[in-house]
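Below you'll find a set of structures to go through.
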Structure I
Amino acid sequence: MTLHIRTITTLDALEALRDEWVALLERTENDLPFVLPEWAACWWEAFGQRGPLIGDSLCVKLAREDAGRLVGLAPLMLTQRPRFGPFRVKTLAFLGVDQFVSELRTPIVEPSYEGDVARALAADLLADPNWDWIAWEGLDRESIFAKALEQTMGLSWGAAETGNVLTLAPSWEAFRGGLKRNIKESLRRCYNSLKRDGLAAHLVVAESAPDIEKALSTFFTLHTARAQQTGSVTHPDRFATPPVRHFLERVCTRLAERGVARVLTLMVGELPVASRVAFMLPRCLYLYYSGFDPAWGRYSVATTLVAEAIKYAIGLGLPQVHLSMGVDVSKSRWGPQMPVRYEAICVRPRLSSRAALHLYSWARRSTLLDGGFGRLLPKRRFDRP
């Protein structure tokens, strides 16, 4: 099958694609907020760099069948380091390439077109000399797409990211009955510890843009409070800086227009004790970052909040809850399915590109060790180390 590849290079064109983009995501049964068009647009506005040392430009690839229907999308950007001059390193990576704001980036491909989209994208990209390497992310190594991409472009596989997807039952009682004994006991203690002290928790869900704005203020406070807690597992404050906070506010406001954004707040009486940002996707409630008041830690309010979020999703008839990316006990003890997605590098088969990647990798290691090389090959604000 012949597919047609088009490249989007402006924010206006990306915004105009929103309805088709959303429709494609629905056909792929997407369970990630980080590949939504609003996330891509807000990330680009907040974090795209156009300075002399790092220059980003949109390079979003669309794959269409003969009738014009969108069947594949790779939300890429081209980064040049430095932006000007004869000795530039040019790389393609996904919008949202950061350490923690976007937990996973991935191509979006209609399942029945995986091989065709991979081959069409590969042919288009290999015909373009304007890059040294491509950083692919979110690939299922066993998928038709990844295998076709590896066959046509050649890939060097890298790190992996693990998801945590819960399959829900029709009722909370049925879901709870299928859990392991340790998490059942933990849940019993959560609710009983409050009850013994004459307290009860309830969930408040912010959905509209004005309510989300207020709830995010509480979320930031509780997220920071969790990060400042001592004597337990360290949780970095991911929203310590104004640009990152502004990004989350902006993307949640935009997603609230489509009924996607949520802020879940666990209340004890009139007091907010835990909070979590969430995203309502067609088949899944995605639980993003959280925070809680350490003064209420003895009641395990963070676990109670997850339980209340699951009850909320079950009440809406959703089949899944995604506990967010990453491997840790707080997620694995719920017994989720854990799909693995991989990073991979495709280097253009020319000596200059391979030498540039070698130099860049060495420079990044040197920067992390002594900080001195950053003036020559600086990290972007949220580059992975």
Structure II
Amino acid sequence: MAKFVALKIHYDHRKSLPSYLKYSKVPTRDEYQEYLDLYNDEGVGGDGFHECLNFSIFEDQPAKIYLPPTCIPNNKDSDEEFVFFSFTYKNDKELPSCIVGVHAAARLKAISRQSIERHDIEPLSGSDRFHYHAESPSELTTLITPPIQYGLKDGIYTPRFERWGYGLRYLDEQNALNILDAALSGAQARFPFALGSEAIVLERQISVLETIRERYFGTRETSDFKRMSPKLFGGSVSPPDRELGYLGEKIVYEEELAYAAKHGFSEREVEWISQSVPQSPYDIKSIRVTKDGSQVHFIEVKSTLTTSESNIYISAGQIRFFEENESNAEFKIVSFAARDTVSSVRGISLSQLLKEFEPVPIKYKLRRRAGD
């Protein structure tokens, strides 16, 4: 049986990210320093915000987890399966005493030899470079939005504690079940009122939570959530080059941030949604100036080397979404002359894309032949 663990982590304080996209983006130097300044000399948590990518989720690789130094299980448990629940600090200024996420079926990396060195955050002066300490399957990793408030003395989501103290805390099976059921109820209650990116994220969250619950406790008897996957997704195709795909999205994301700033919009209007929901029919939600003010704008990024421009993949779900949003959606094709050299970035509509490229089916659904 898995070990259920409560982690105390810093809440993602960044105003640029909506609640459902927290922990999905590398902080800038200013954002990193801002967090240090928030808690200067107050003794809340450690020196820095290193959980910033704990919920950066990719379709074809596990989620990497940074564990605070006081929350790393003993090496003797390195072969155990863990379910980590992320709790915010009681004195957190942004979101105190809340449960904000779960990593199920997590496995520790050997702390001394095989932990994953981090290159996404600059090390603090005088400190060792930081590492990721565990991994969990992306399909069993999710934020919990809306977050769940907890009380140490309630005995609902943790055993009854007078004080948390330092170090990791183990949870009872009933505590873990209570968290999962509360998270499901909260997301299902919110889902009917969610729009756009939030709806896509909540859909995925509910699916992941139901999968985790079934893995450890069986199927929930009262679940009336109706998935919208056939409408939005309809299957997805992973990019042929994951690193190139990420670089292309990053370039377009930064361009959209610059566009928003130039026209006086908040950077919150720009969301890198594929960092949390890889199966989303678009990678980035942005904004455009119109004669009537502004409107939401959806972007799907396709990255390719100039030597193989036809090596671009698109899913049926993406075609359907872009047909329904023809007036405010576009594809951005980022061409690389080399892995670190951008040749061009161009935007085209779905109709233009289909005039220039011919969709070639690469997957088929198998149906048993008659008489077999």
Structure III
Amino acid sequence: MNQSAPLYGSVFVAAMLAIGYGLQASDGSLQNGAIVAVTIGVMLAILGLVRPFAALGNRFDERLPIVVIAGGLGLQFGLLLGGPPGVDMRIDLNEYATYQMGVGVAAVLSGLLFTSLKWTQRVVFPALLVLFMLLGVWMLKASPDPAIDVTAFHRQAFAALERGQNPHTQSIANVYGSDGFYGAEVLTSDGRVNVGYPYLPLSLYLTFAAHKATGDYRTSLLLAMVIGAAALGYARATKWSFGAAAVFLFTPRAFFVLEQGWTDSLAAMFVGLTIFLACRAPRWLWVGVGLLFAIKQYAIGLSPLLFLLWTDTPWVKVLRELARAAGLAVVLTLPVFIWNPSAFIKDVILFQIRQPFRIDSLSYLANRS
């Protein structure tokens, strides 16, 4: 094992905790404390990548990541119990008590992750995944109709598909009743948003399948969270990896993200799958990378980091594997693209360019004026 692994494993977990706290503090909106927490998380992640203190690694033993993970989980469960998990819920006190009880049981199970590794691998971690799934189902029922345009985009796209129409030739009602959330170029004279489906086709395939199977596309996002966590945990099947997966799964705003229907959970699933393949089946790593490229527009920005997954591999072979991954992404995207190229470009590419930066977004580029 690399002597610096305990130190930098702890650094990455701390980065996860800091970013998770930033989201918890502001629900993803711009606040001073939240942007500070996210900045700390980003800086820690950069330190974990460049490893400026690798020589100090042998001064730390394997207990350091366990301490950081355990402490972080304690903080996260405290935050989960300290307030409602969503913002558009329709529940009474008894139903809320059910959620709190489930989170309490999850906290106990998370503590048991650090007992016998065999017990953890066979019983505790699978039980934690099942419990999160049950809590996620509770969240979906507690908040069936969140007031956000993401759900409107999906429902309009699904309705179009069921009529045999292209989802990229649709428009949605402006659910916010204000033109401050969209660029002037995408708003119509009657107050609608001239955008059909602003996500890549793989996201549409997965969410539409969940919609047809369960009536709520967000079940695909719930499954993605669980699968992503399982992939992270079993990538190494150590107390570290199971603990890190629990930190990801019970990040304080996980249920809020699920409630709002944000599709970033799908990207997280394919990140977890990519890591799993890198550790367990490197010959199939290109498949995970291809799926990751095909799920979100911003995934292409991860390309420089992907070289870290093919360690001790000639550059020519790495480039060949990346080309295979890109080919898979193209195959998954092409059917919807050729259906109506101009509408696809309008929704998936130009919409992102025409959109103003939200003044309330948790971003360095947000405009406070």
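Computed from the coordinates by the stated procedures, all read-outs in this text should not be read as laboratory data. Just so it is clear, the model here is predicted, and its values are computed rather than measured. Cβ atoms are built from the backbone, for glycine too; each structure is taken alone.
Quick check: -20000 is what I get for helix-only ellipticity at 222 nm (-39500 (n - 2.57) for each DSSP H run of 4 or more, over all residues; to 500), calculated from one of I, II, III. Which structure matches?
The structure behind it is III.
While we're on this one: Figure out for me which of the structures I, II, III the number 17.8 belongs to, where mean count of other Cβ atoms within 10 Å over residues 74-81 was derived from the coordinates.
Corresponding structure: III.
While we're on this one: Ranked on distance in nm of label points 7 Å out along Cα→Cβ at positions 82 and 314, which label among I, II, III comes first with the largest value?
Answer by largest value of distance in nm of label points 7 Å out along Cα→Cβ at positions 82 and 314: I.
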